[in-house]
Structure I
Amino acid sequence: MKVALDVSAVPPRLAGAGRYIAELARRLPGRGVQTTLVTRRDDANRWAQWSPTSRIAPVVPVARAPRLAFEAWRLGTSAPARSADVFHAPHYTMSHRGSTPTVVTIHDLTFFTDPQWHERSKVAFFRRAINYSVRHAAVLISVSDFTARQIDELFPHHAPVVVAPHGVDLERFTTDASHDEELFRRYELPPDVPYVFFLGTVEPRKGLDVLLESFAQLSKDDSSLELWLAGQAGWGLKEFEDQLAHHGASSRIRRLGFVDEQVLPALLRHAQVVAYPSRGEGFGLPVLEALACGAPVVTSSDTVMAEVAGGRARLAPVGDSARLAKELLECLAMSAGQREQHSKAARERAERFTWEVSLDQHMVAYNLARSGE
């Protein structure tokens, strides 16, 4: 089978949807798929190194506006698309022209359910794009059962849906902490400080405002506890910056920014608890990565993260800082024996989610799209 995968929207720093697309790009050739990676014109080298056996097609313009226009009206009729059996558009959007069966990945539907969590321009753009994709794609890939249910609820008439949950690299995200102190020294991090850890893009929907309120409560009872925030800056930062500047324990809040992949598993393992109070996601990969490292996790109830955790995380209602603080405190109070027991159960849960299982479902979607059934 020949598959063309559009990787043109993936930023240099991989997180969330970018990580998902990169894992597909790296692993598809190993399934015997003749893979073409459709890249921006200035980004061919990165992808050639990432997936050496894939064919690289650097045809997409670099600037955002020309790139979006090219994607909508020319990408579907480009040589990479025409020569493929299936074209995979992995980020909501698809070309309006072309005859190659197109598979589109729908990550989440918060642009419809909770538009206030996004920039207005993105809401308008992605609503139009998703409305088009659900009607014109040959097959839709949903990254979770949660999102698949929302597709059914919001779009009574849509293309067939194949659910393909994300995976986690179980060789990189492990419970083995034997080299953590060495890694902490290399990255100039204190190995003996207890901390609550957050991983994710800094933006309104991640619930960092709630986490800061919860930490204000926790910090009063434990003068040694810190809050470590890892992740690149997103949008809508003013309120977060103001809250941080006036926080009573601001001196114990470390902003790590985007952290290197080498030290990330150690940061998850070494955390007293990983907090991911997001208001909504399509999957919530940081929760899975934390579970793979055996870390105690607190995340949001009635969300896809609770579904992914499968009873291996403590849950707090969205926006409830008092309840979040309570659940975090329960994790902080765990004995060594309880932590060891939790670590084993969390790891077992994470082992159900692998990129190979995800690829199995992608192959189902590709074959369904090619058959036209």
Structure II
Amino acid sequence: MLAFQTIWISENFEKQLKDQALVQFRGISKSFDGAAYAVRDLNLSVERGEFFTLLGPSGSGKTTTLMLLAGFESPTTGEIFLDGKNIVGVPPYHRNIGVVFQHYALFPHLSVFENIAYPLRMRGVPRGELSSRVGKILEVVELDGLESRATSEISGGQAQRVALARALVFEPPVVLMDEPLGALDKRLRETLQEEIRRVHRELSTTVIYVTHDQSEALFLSDRIALFREGVVEQIDSPNGLYCSPKTSFAAGFIGENNSLEGKIVSGSNQVVQIKIHGSDQIVHVPICGAHRHGAEVTLCIRPEYITASPSQSESPQAHRENEVRGYVQSVTFHGDHWRYCTVISQQENQRITVPLREKLSVKEGEMLFLRWEISSGDGFVVD
């Protein structure tokens, strides 16, 4: 009986370890001068195999958070767990974490092969196994055949792949990436985003990625933590963060957004009516959160959700579609679409996008009628 209990407890403990989040920040704060905090009361978990992005503007605390996990900074308060072990106070070289820096930090006097092999040599991996592992990771990042090249003889995109391979070759439990594509041009950056995504899916490695580029975060991530002034504003999937932001900052930082100030004048369990400030125009919005009659709110609508025409609807669809009047401020060409900036109820710079072939026959100062669906969540309310 005792033997059976021992086996069951052991198996149950192993299951708990397997189900446990790989990385956990618990009550982490970091102050550099004893007063201002770069990170405040951070609590978040990263699951095994997850691509988790720390997103936010400069100075929001995302890079500091990454450096705390890597061990290059120490928290003022709180605990950091890696695979169930508290690593606060553990030197960086004993944390077994892979890091890809923004400028790669490759060794210029070593070849591509030797750059990638370096962490294996530091861990005393035998020569035969070392060559095999470097060869395999070169294939994964599609650099096989370039192993004898000097790093000064390869392109920026290839250098980024070398840095990624070096961080992956010793099979760390987690790889940290600090804006690794920030110094590259737009086309190369998009190409390497595809490569990073492919490598992550192929190896199922846990990645924690720092960027201020919202489109990059939306494309790469399983989940995103949006930082603002050292605090996490929202943690969500890319779709959740884009379609259901919880705050006006989240709504404004992720993608383009129109914001109309107004007041809730009536409503039901499903839909509230909002009177837009500066006019008598009323719109209907699906209820979200505990918004009460008389509350001052911000209505957010993505530009791509709005359709427009110079004329009013012949048969208004009050229960399906909102329609408001706007006046054209400017019309600008953006390659694959036209952008119309409008004034709605004295609130300026409300933007809509129109496909290239569907340019509207309106000029600056003329009226437009703007419409968006009620039931689809095309418009949402934030405090």
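Upon calculation of distance in nm of label points 7 Å out along Cα→Cβ at positions 72 and 208 from the atomic coordinates, which of the structures I, II produces 1.3?
On the way: I: 3.1; II: 1.3.
The correct label is II.
With respect to distance in nm of label points 7 Å out along Cα→Cβ at positions 160 and 232, the largest value across structures I, II is given by I. Compare distance in nm of label points 7 Å out along Cα→Cβ at positions 152 and 240 across structures I, II and report the one with the greatest value. Largest value of distance in nm of label points 7 Å out along Cα→Cβ at positions 152 and 240: II.
Of the structures labelled I, II, one was used to calculate mean count of other Cβ atoms within 10 Å over residues 104-111, giving 13.6. Name it.
Values: I: 23.4; II: 13.6.
Working through the options, I get structure II.
Figure out for me which of the structures I, II the number 65 belongs to, where percent of Cα pairs over 25 Å apart was derived from the coordinates.
Numbers: I: 56; II: 65.
Derived from the structure labelled II.
Computing FRET efficiency 1/(1 + (r/R0)^6) of positions 64 and 176 (r between Cβ atoms, R0 = 41 Å, to 0.05) across structures I, II gives 1.00 for structure II.
Once distance in nm of label points 7 Å out along Cα→Cβ at positions 56 and 312 is calculated for all of I, II, which comes out largest? Spell out each step's value before the answer.
Numbers: I: 3.6; II: 4.7.
Biggest value here belongs to II.
Calculating FRET efficiency 1/(1 + (r/R0)^6) of positions 248 and 304 (r between Cβ atoms, R0 = 35 Å, to 0.05) for structures I, II picks out II as the one with the greatest value.
Identify the structure, out of I, II, from whose coordinates helix-only ellipticity at 222 nm (-39500 (n - 2.57) for each DSSP H run of 4 or more, over all residues; to 500) was calculated to give -12500. It would help to have the intermediate numbers written out before the result.
Numbers: I: -12500; II: -8000.
Derived from the structure labelled I.
Read the figures in this text as sums done on the coordinates, not as results from a lab. Here the structure is a predicted model, which is why all the values come from computation and not from measurement. Cβ atoms are built from the backbone, for glycine too; each structure is taken alone.
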